[in-house]
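S.K.: Structures follow.
Bear in mind that the values in this text are calculations on the coordinates, not laboratory data. Quick caveat, the model's predicted, so the values are computed rather than measured.
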Structure I
Amino acid sequence: MQSRLEDILRNKERELKLYQRFLELKRVCEEEIFPSSKLPLKKHVEDLKTLIENILPEPRDKTEEMFSGEIFTLLGIIYLHDIDKLREYRWKPESLILKNIFNYNRDLIKNNGLRIPEIAMEVISYFSFSNKLRMLPIQLEITEDNKKAIIRNTRVIGHIFNFAHLIYDIFFSDIKFSQLRRFNESKVFLKKDDVNISIESREGIISIGYTVKFPYEMHVLNNAKALIEDMFYEFKENVNGKYGLNYKEILWNIKNDFNYERDLFEIPRFSPYNEYEGPPVERWEKASLILDKLFNSGNAIVIGEESTGKTTVLKSFVMPQLFLLSKNVFYCDIWERPVSELRNIICKKYSQFSQTGLDIISICRRLLEDEPCYFIIDNCERYINIGKQEQEKFERFIKFCMERDGVFLIVSGDKSNFFEWFKPFEGFNLSSVCEVKPIKGAMVKEAFDEEKILWNVEATYKPIELAMIKARLNPESVLHDLLKDIKDEYDFRSLMAVLVDKNEKILKRFTIEDLYFWTCIPKKRITGYLNLLKDKDIVLQRETPEKIFYHLSGRYLIDPIYNVLKLHEFDERKRLKNRLNNSVANKTFLDKEDIEVLHRWKNTMIFSKEESGVILASLIFYSEDYSDFLEKASKEGGGIDIQPILRLLYFDDAKRRIESVKVLVKIKDKDMINPLLEHLKKEEVQEIKDLLIQGICITKKKRAMLAIVNTLKEIGDKELLLKAIDFFYYLLGVNARSLLTEIKENEHDPQVLKKIEQILSMG
């Protein structure tokens with residue numbers, strides 16, 4: 001179906017055959033050029049052409065008609081103004097038209113089937129690279145072979161085109177294809193389904209109706225209104241009196257409907273005490289600032305001191321609005337494996353990806369085929385505590401997000417250690433930083449002015465402080481009431497001392513197994529306590545496909561819980577656990593003071609395999625009795641890491657070496673065989689050599705015993721070899737025959753052969 005502009009151009013066909021030339025241009029664009037791009041260029045061109053035709057009134061007489069050269073140029077601008085986006089299209093014969101756009105090449109255009117007059121192409125080229133009109137000549141003539149077409153005012157054409165494109169950018173463009181926007185300053189995205197635009201071109205009235213669904217949309221619409229009004233003023237100043245144009249005003253009819261629903265499973269309650277269903281003070285302005293930065297830069301960085309309400313702003317004011325823009329909105333806390341956690345969150349929402357085996361980047365590519373993706377990554381201060389390998393995975397994912405159109409990132413973390421966790425986001429523009437500060441007293445007074453509550457307008461308040469003040473309570477009194485039945489139970493306090501770390505600014509999460517190791521409390525009892533804490537909103541439960549984790553619902557609870565439950569009594573245990581972790585990581589022994597603490601707490605804790613190894617090695621190092629702890633570790637069944645104990649073999653103190661081998665013999669770990677064989681070559685103390693052979697043989701592995709024989713032959717210790725052969729027979733009895741026979745076949749020493757013959761004859 002032909003448009004009105006095309007009909008007029010056809011009716012004005014003269015010697016230059018501009019209508020035929022336009023049809024050639026249209027055919028090449030729609031059949032060859034546009035299909036080469038992933039952008040919806042054909043629809044974009046059609047929508048823009050329709051909008052421009054609505055702006056232009058039906059001419060009353062010939063003085064209001066556009067000339068053929070003007071119509072051809074305007075249509076050429078409409079079809080080719082996004083030519084700089086078409087780098088995928090290989091223009092014939094061997095060059096991109098972009099390389100020649102300002103140096104018109106008649107043959108190049110002709111070879112591509114385009115007979116665009118040179119002057120028209122210069123105007124079209126200008127609009128492909130600029131939306132400014134000052135440098136454009138006002139009147140031009142298209143001439144070829146003594147044939148002429150006039151462009152009376154290129155700037156009028158430019159103002160019509162620019163104004164129409166701005167309206168298109170704001171109300172009809174798709175965030176997925178933001179590169180089709182002409183004006184960078186118009187980074188506002190409004191939903192075309194909610195707009196109603198009526199253009200009465202003859203009366204000069206433009207009516208714009210819009211129903212706003214959420215607060216940020218109102219903020220965006222106000223910005224859009226300012227942009228459109230500014231350009232409309234310039235537009236009417238330059239076009240009125242031309243082509244029958246006589247525009248007067250824009251009438252706005254803006255309604256709001258803020259009755260959107262929060263997803264109660266996505267949006268948490270904001271007081272652990274169930275005092276309020278929502279935050280005590282609305283923070284839509286802060287959310288609008290964050291979203292402005294997000295859409296201007298493609299990312300936003302939210303920082304603030306702890307418990308200032310960063311998560312509340314994101315979950316309560318930012319996310320509900322993003323959900324109205326796209327279904328691909330994903331919130332994720334950073335924990336030990338952030339990329340896996342984020343993939344799990346996506347798969348939970350889109351179950352079809354669960355069993356595909358696709359990595360998160362491949363999944364994102366699939367999602368982007370339909371809609372943009374928004375990732376809100378919270379608690380980034382925890383990034384510094386995750387392993388190097390997981391950090392590298394996370395950095396690769398962030399790099400992908402930054403390089404991919406249609407992916408928007410909001411990251412949030414503590415201000416105090418910002419430069420420690422900022423590394424993955426170094427490509428972000430620092431102008432996208434937005435700080436969430438405590439709420440000013442003046443804002444609180446405005447929100448609660450009708451209530452008889454005293455606010456200090458000069459002070460600032462954290463969200464939890466507001467909730468408590470409004471309820472005329474304080475956190476400690478609320479906790480006393482909530483936990484009155486169990487707050488004095490030792491097991492409960494012991495459990496809470498694990499969840500609450502007064503010296504850490506970063507929350508940690510635990511499985512029931514972790515809590516059992518920390519406290520020795522039966523798992524069933526731990527589960528009962530956790531269920532109670534969940535009901536009180538003091539603890540949150542988070543599930544992954546592999547595990548279920550528990551953590552405090554907020555850092556603001558740390559000090560009140562610590563004080564109410566008198567958790568200082570468990571500080572010593574936490575220090576011991578931290579020292580053990582450091583010793584495992586740094587391959588060191590515990591200090592003497594730590595050993596004393598260990599004796600006090602060992603019966604109320606269970607230790608991991610690695611911790612047990614460090615503890616046993618430390619006890620041997622300080623010549624302490626280790627028998628009770630060895631028995632405890634063996635009963636608990638977690639295993640014992642032999643590496644710390646093996647390190648004692650390199651000490652000069654023979655007593656330490658003796659005790660370490662004795663412990664290794666009792667552990668019976670097959671991984672000790674090679675290190676003990678290696679040490680056997682260097683050991684000089686006979687007692688230790690005997691113990692080493694016992695330790696290696698205790699596994700009753702034939703290959704290990706043959707390795708002992710080879711090692712003793714290598715170091716030339718015949719006496720110990722003869723003793724070892726006796727020990728083999730003692731350990732294996734009649735089952736030693738095949739082993740001794742194999743040793744005999746490879747032995748040449750008469751004394752050793754005689755020993756073997758004696759033993760074999762006994763069988």
Structure II
Amino acid sequence: MPTQRESLPGDPANSRVETNDAGTTLSVYPHATRIETLKWLSLFALLILGRMTLRDPASLRRIAWCAMINGTLLAVLGMNQFFSAPRDTIYWIFPTYGQVFGPFVNRNHFAFHANLSLAMGLGLLLSRLVRHDSSLDARDVKRQQHRGFFDGLLADPTAMWLVAGVAALIAGILLSLSRGGMVSMLFILSMFGASVLSRRDSYARTVAFVTPIFIGIVLVAWLGLDSVSARLEEGHIASDGRWNVWRSCVALAKDFPLLGTGYGTFPYVEPLQRQQSNTPDAYWDFAHNDYLQTLVEGGAIQLTLVLFVSVAVFRYAWKLASGTEMSRDRPLHIAAAAAFGSAMLHSFVDFGMHVPANALFVTYLAAIVLGVHEKSVSQQTRQPNEFETKPPSLIAKGAVAAGAIGIAWVLSIQSYNFERAERFRLASLRAIHDGASQLRCELLESAVANSPRDANLRLELVAALGDSRTRKPGPQPASQEHLTATATILRQLISARDICPVSAEVQLELARHANLFVQADSQATYLERAVMLKSFDPTYWYVAGLAYFEADDLAEAERAWRESLQRSSMHVKPILQKVMQRRSPDTILTELLPVRGDLIYEAANVVFASTPDSPVRLTYYRAALDAIRSQTSRTPQDDFLQGELLSLLDQPDEALASFFQAVQGKPQEVTWRMRLAQELSRYNRLAEAKRELQEVLLQRPNYPPAKLLLEEVARRLAEARVDHAREANL
């Protein structure tokens with residue numbers, strides 16, 4: 001929040017627009033919290049209504065059939081897409097930013113959903129055989145143990161279809177390459193396996209249980225074993241960045257221990273604890289651990305409630321599943337416990353419960369478990385006067401119905417407003433392509449009117465207003481019309497900041513417009529807030545450096561740019577183009593560039609682009625080489641860069657040794673092997689060059705540079721043999 005009141009131009013009262021949210025709410029971004037709260041309220045209403053109405057075991061069987069059919073179709077679609085489309089393309093047409101499987105943009109979410117369907121499918125399959133067993137008399141039991149596979153499985157077409165569906169689900173989960181999904185699947189199979197193998201008369205059920213697992217594994221081994229093996233051999237879970245995010249969650253929980261930061265605010269508060277990142281442009285909208293995210297957003301109170309409800313539902317499902325009699329419904333009770341347990345387990349490493357399909361499935365299943373458990377307790381105790389088994393009174397039913405109607409009304413109103421705001425926003429995007437800047441502004445103003453607490457919408461409106469001013473010849477800067485337009489932009493920025501104070505984007509825009517306020521904090525102050533909110537992001541440091549540079553504060557600009565370069569080299573070229581106007585190459589090397597070999601090498605290519613023969617360039621190469629050699633751990637990329645530097649410094653033997661080491665560390669890198677072949681050819685080690693070029697063409701048969709160089713090497717080898725023969729004749 002500002003240290004002094006911002007005053008707007010053209011406002012005689014110099015008043016500041018301020019919202020009621022500014023610094024007065026428990027949530028750091030109430031709009032996001034409101035949206036998430038409405039989602040969870042709808043699930044809570046579904047749970048209560050289901051708990052009161054779904055008390056019949058037949059409800060569990062119906063959801064099992066729906067889940068089985070739906071899950072099997074999704075698995076078949078996903079496997080078809082897996083083998084016939086790129087991993088980032090959904091429905092064979094639409095590119096995405098994730099690795100898709102079936103209709104799920106995130107393959108882990110398919111595995112989450114498929115495991116729920118798998119558990120219900122296994123429950124249906126085993127319940128079919130239980131029903132078949134119950135039709136036999138005592139004399140046939142022993143015979144059924146040996147003929148159960150044929151009589152209980154092959155003779156039942158429905159059971160055969162269930163076997164095929166379960167096998168497809170197992171294969172789909174494995175081919176989704178979701179390690180969390182694979183672990184959850186093992187949990188489900190373990191629960192069913194323990195139940196089946198613990199009974200003496202379970203020959204048919206054992207065969208029925210093992211058969212689809214065997215078929216699914218054989219199918220994967222036949223079609224996609226290499227992909228699954230490669231996925232399982234990948235590095236630790238920390239290699240994809242999740243471990244760093246979890247550490248940030250722990251740090252955030254310490255700052256907001258009791259009530260958290262507010263539902264839906266994780267994307268805005270996670271950057272506060274992120275220090276460095278190998279992927280600075282990564283956007284962690286979820287923690288990939290629902291329990292840690294709940295702790296961050298809802299605090300210890302919310303996490304306690306979530307754990308209490310989850311454990312209670314699983315406990316009730318486990319009680320239903322642990323009955324001594326193998327009744328027809330018991331496999332479905334085991335399925336419910338296994339499905340709910342797999343959801344709880346998978347939530348430790350992903351955010352599957354934030355996907356509507358998964359959340360609705362789990363909520364509906366929990367409602368059935370609660371209802372069936374209460375009915376089971378009532379039938380066993382036959383004590384209708386006890387509180388836990390007493391049917392709901394008319395008043396209770398009326399209260400629940402009124403609450404559900406109220407929630408539905410609120411959801412309808414809010415959804416209507418959000419939907420209209422989104423329609424206006426999408427229409428504004430189409431207006432960009434049409435070049436209708438004024439129409440775009442009007443559409444975004446309508447969107448803001450329907451969703452006034454959305455800070456991101458206000459930022460889009462600010463961008464549209466600024467673009468509209470630059471596209472058309474506007475009034476003179478001193479005119480009242482110009483001042484009014486400027487004040488409109490600034491009002492939107494102030495409102496966006498008051499709505500979401502932790503938005504780094506808003507603080508950055510305030511810094512860009514700081515000189516337009518009559519009275520406000522300095523530009524440097526706004527910039528410091530922006531980089532504090534996203535200190536890991538090199539772009540924010542780069543923009544801060546630009547602002548300092550334009551303000552003629554070169555020392556602060558270099559400090560900000562050095563911070564940017566320490567995080568990434570993505571802005572090295574524009575930074576150096578600015579600094580080269582004021583600093584010499586030697587000063588740039590010693591005072592601006594961090595001690596990183598790859599960065600110094602890239603900087604040399606920029607600084608000496610117009611003077612490639614400058615002797616100072618060799619100084620950069622030596623500095624880059626020293627930086628690489630001083631590293632405690634080396635990667636194949638470091639070895640390759642060292643080879644390039646040694647080649648540029650005319651040290652061929654050491655350069656070739658580095659290239660060989662790089663290729664050995666990463667043999668599938670064709671361009672590196674090609675570079676090694678070029679160096680070998682350059683120093684007349686033709687036989688070795690030929691061998692490397694042949695390896696390149698094995699990996700990439702139609703690689704033109706390799707073909708051309710191989711022809712040249714073959715020609716030179718032939719000439720060398722001719723010369724050698726002549727010398728021998730002489």
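S.K.: Here helix-only ellipticity at 222 nm (-39500 (n - 2.57) for each DSSP H run of 4 or more, over all residues; to 500) was calculated and came to -14500; which of the structures I, II was it taken from?
M.R.: It traces back to I.
S.K.: Of structures I, II, which gives 24.5 when mean projected area of the Cα convex hull in nm², for residues 211-482 alone is computed from the coordinates?
M.R.: Source structure for this number: II.
S.K.: Of the structures I, II, report the one carrying the highest value of relative contact order in percent (Cα under 8 Å, 6 or more apart).
M.R.: II
S.K.: Suppose you compute Rg and Dmax of the Cα atoms in Å for every structure in I, II: which one lands on 33.0, 118? List each step's numbers first, then the result.
M.R.: On the way: I: 39.1, 130; II: 33.0, 118.
Only one of I, II returns 33.0, 118 for Rg and Dmax of the Cα atoms in Å, namely II.
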